[in-house]
Structure 1
Amino acid sequence: MAGQNVDSTRADDAQVIAQVCKGLEQVVLKGRTFDWLRSRQSTALASPQHQDLMYGTVRHFLSLRQQISQYLAKPLRNKDHDLEMLLLVGAYQLEFSRRPAHAVVNNTVNACRPLGKPWARGLINGVLRKILRNAEPRATTTTNNPQWLIEKISQQYPNEAAALLHANDQRAPMVLRVNSSKISAVDYCAELRAQQIPFALSEPNAAIVLTTPQPAASLPGWADGQIAVQELSAQFPANIVLQNIPPHIDSPVLFDACCAPGGKLYQLHELLCKRYASHQLVGNDKSPNRLEETLKIGQRLGHSDDCKIVLRNLDATLPDTTTQESFDVVIVDAPCSGSGTIRRNPDIRLLLQPEQIPEQQSLQLALLFNLWRGLKQGGTLLYSTCSVFDEENDLVIEQFVREHSDAHIQPLQLPLGAATKFGWQMLPSEPTTDGFYYALIHKAQM
């Protein structure tokens, strides 16, 4: 019986590896994102084991590919790209996992069968054993970043470039936000301590940084909506907005132009409920699928039936998105390159191309130009991106302010990051934050 269990475990591990390899083909060869995998090929990310192999292999893809190429007598045929993915997954485990080397080799070799290529067992075994015999110190960060990204970051951040490139190779921290309408941060921390889940507290709003990431559904209070998983730098916008609503406004009307998946939307709603007897918060997103995800998150948090929140599915670059001067606050968390979230979304490093950045800049300006019309005089617009590139941040705001005489920059001062000419930049080289940019713009009375 024990032997049967071992054989079953090996077969399960081989199946997991094969499923990850098929997902890797979609990312590496067809330019699919992890989000695409979640919606179209979810088996590739079906369990924590799948996710570790997928994220880890993609995070270290360039150095791993360089490593295995040394031990292939000749390049693999085009129809055998799945075997290259298999070698990458095996090499990742040998270098970065705690599994015994012999188990890694055996499970990777056994994955040839579910891939439909049992004839390749000798090839996979030979390459992985060569990697074991010739183990070298881990590759430098440089080999895991495309050359254009190295040059761009080095040019823009000459003093921080090494730290930024190194950060791209790290796992992102798991940060929780306490749903203040359900439980206090103090009481939730007590629940974590009772279950011996180690954590640290960070600002704003006593954000909780878990020492070791774990499945969200396993956390206390998850099913009851007591917490949300929300990256630390993404927890600042709600506080910035609340601090900049003029004191004479007693029932603010706010527009969140790109609200999905709803983290800042629901956090802001919870804070507004504490301060105001009434408010209206319009959450908009162009993607109906992402808006559906936002609705589901709101249901878990207990906000879906609150009439103070209205969800809309509109393209925020179109003129009829807002009525002329109808909002006290407009929030533009703009679509961007995601360059500040590479350690959280390592597929970005493989898929992002430099020519895409000007395209994002055009979209960001279109959003600002259009939504400015819907902001009341005396109102505030908060612009943000999860990018570290000037083209999507300060240069966007510079052009916008230059062409709007009623737009005035409001200075920001936050616990992490540093001021830029027009806004505030956080960097992923900070242990607890992603790369995030904010600019606060006041609309003058005319």
Structure 2
Amino acid sequence: MLRTLIHIFLVSLLAVSSIVAFSAEIVKMDRIIAIVDQTVITELELESRIATVTAQLKKQGTELPPENVLRKQILERLISDTLQLQFAAQSGVKVDDNQLDKTIQRIAEQNQMSVQEFTQALNAEGISINKFRSDMRNEITISRLRDREIESRVNVSESEIDNYLTTQASSNENRDEYEISHILVRTPEEGSPEEIQKAKTKIDEAVQALQDGASFAKVSASFSDAPNALEGGSLGWKAATQLPSLFLDALKNMQAGEVTPVLRSPNGFHILKLTNKRGGNSPLVIEQTRARHILIKLSEVVSEKDSKQKMDGIKERLDNGENFEAMARQYSEDGSASNGGELNWVNPGDTVPQFEKAMNELKVGEISEPVRSPFGWHIIQVLERRKQDMSKEAARLKARQEIRARKADEAYQDWIRELRDRAYVELKLEDKF
């Protein structure tokens, strides 16, 4: 009897020990490493993101920074994302399942796969479709939030565009475009001498690492405070007019592959690498088409078959000599109906691909067969074609886009900083960084 009781006690003790050990392991894996307002970031989340970023960097052939630097960079990114997702939830920014499904389908198509094949490819890389959906939902949410918040902060006036174009015309240099990468070591707006010196020491270490042969991408990942540090600091192609004069003055006499000395701005210390350079002086001449059309829309009330039959009847009457303008006014369900279906001059890309393809295949004066597009059934007639120099219009559009892009980037960085300053952020594992 005693032996039996001892045996039961030992078995129970072993079970309890296993549970305690198992629980300890869970606690260790899921321990909190940061508190961000009402949300926490766990070590499991950080390790998962580190694994993803590490795989991406290795795939790109980018040298990995030291582990403690990588952890710090990714934790800061997680904190920034968490703050934005919290703000999105509070302000009603959501991504529904239908939109998410369409996005994943588009990504699969871009990779020339079905959604099922794409899911299998993810599984082969150790990524579950549920994890991918969650990450993609967050990415879209943050993108929508940025667009919404920054849109209200950025305004581009016609006078700004005029000044942009005047400045551009005054110097051929300002028509150049630069492909650059960037390392930034921030300094506080009203930093103390000690804080400024700390940043200066850090940028000097980055310079030394570059001189010792480290790749720019690795040094960016190790030292840069910019949001794209882990992407090698790449800023892509930038027009000269998008760049601060501090950057442009340093870049304009450089050759591809060269790196600037340390540049000082109110934001901090910078190092730039010029990857490539190109001119921007080519005129933009496009072929415009003056066309008109008749549209029969699809709806829940009218079936696809009935819409097609109605359009076939209209086409037959046109073939028998009926007036296109009159038929458009009577039957077209497009806003152009009151103008006889007239679309005026159409530029490449102004219409959906199905419409543009059919229109481009027509001779002047020719009337198309019924053409199906997402809007319904069309009959198209080309009235005239011309070559048009759109350089002025394109220049103004490009100027607006570039000014907006520059302002939006600055506004976004300011907004993220404001968001972080207002938030309660407590790091629980500072000793590890």
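The numbers here are math on the coordinates, done by the rules we state, and not lab data. For clarity, every value in this text was computed on a predicted model and none was experimentally measured. Cβ atoms are built from the backbone, for glycine too; each structure is taken alone.
Values as computed for the structure displayed
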read-out: Label whose coordinates, when Rg/Rh (Cα atoms, Kirkwood Rh) is calculated, return 1.10 (choices 1, 2); value: 2
read-out: Highest-scoring label, criterion being relative contact order in percent (Cα under 8 Å, 6 or more apart), among 1, 2; value: 2
read-out: Structure from which -13000 was derived, helix-only ellipticity at 222 nm (-39500 (n - 2.57) for each DSSP H run of 4 or more, over all residues; to 500), options 1, 2; value: 1
read-out: Ranking 1, 2 by distance in nm of label points 7 Å out along Cα→Cβ at positions 178 and 306, the structure that comes out highest; value: 2
